[in-house]
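Trainee: Below, each structure is written out as structure tokens.
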Structure P
Amino acid sequence: MINRDDIINALKTVFDPEIPVNIWDMGLVYDIKIDDKNVVITMTLTSPTCPMMDELVMQVKDAVAHVADVENVDVKLVWEPAWDLSRMSDAARIELDLTSHGW
């Protein structure tokens, strides 16, 4: 049985190369669906013109594929709703020094 917390921990190992915060804390992951041994990650990026788009999607697939019992990983990249700073965790805001900006 696939553990959702293990999926989240795997996602926390993936970082946007331009931002020193993992994709989970950035709020880029919108949904995790687990069906038997299959996982579907619905996520976005900070910009639809991100030059690292393909690499980040592959990193997500690779990270989640290493979780126990996962046999198939599908990453769905979406642009709606658009990502914004409000999706970031408190830890990410602190890391990026955004706490004094009212976020």
Structure Q
Amino acid sequence: MARLVEVAVAGEIPVGGKKVAVVDDQEIAVFNVDDQQFYAVDDICSHDGGPLAEGEVVNTYEIECPRHGARFDMRTGQALCMPAFEPIEAYEVVRKDGKLFIEIDW
């Protein structure tokens, strides 16, 4: 069963920006691609635990780890290049009443 957890107000993350929210002691990086598309992933690189939100967004949907350059698809969490080969968790983002929520299984 999934629950919705509020992670941001839509207007507080600028286009191309990101925000880190804490949900159940887990840091979640929330990205605003174009004010219509928001994505959320665990804010931890599967390669060495680096903070992904401190990295750069490249190719619209990829987040690059600032430590060693591993890239992940923020839509799916899939690892796209070495040194990472394990995916990260990606979350469904729901926009409702000007707020952003993610779906968390519990």
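Where a number appears in this text, it was derived from the coordinates with a stated rule and is not lab data. These figures come from a predicted structure and were not determined experimentally. Cβ atoms are built from the backbone, for glycine too; each structure is taken alone.
Trainee: Identify the structure, out of P, Q, from whose coordinates helix-only ellipticity at 222 nm (-39500 (n - 2.57) for each DSSP H run of 4 or more, over all residues; to 500) was calculated to give -8000. The partial results should precede the final answer.
Mentor: On the way: P: -8000; Q: 0.
The structure behind it is P.
Trainee: I would also like to ask the following. Thinking only about Cα Rg over 2.2 N^0.38 Å, which of P, Q has the largest value? List each step's numbers first, then the result.
Mentor: Details: P: 1.07; Q: 0.99.
Ranking P, Q on Cα Rg over 2.2 N^0.38 Å, first place is P.
Trainee: Further, regarding this structure: With distance in nm of label points 7 Å out along Cα→Cβ at positions 49 and 89 coming out at 3.0, pick the structure among P, Q it was computed from.
Mentor: Numbers: P: 3.0; Q: 1.7.
Value 3.0 for distance in nm of label points 7 Å out along Cα→Cβ at positions 49 and 89 corresponds to P out of P, Q.
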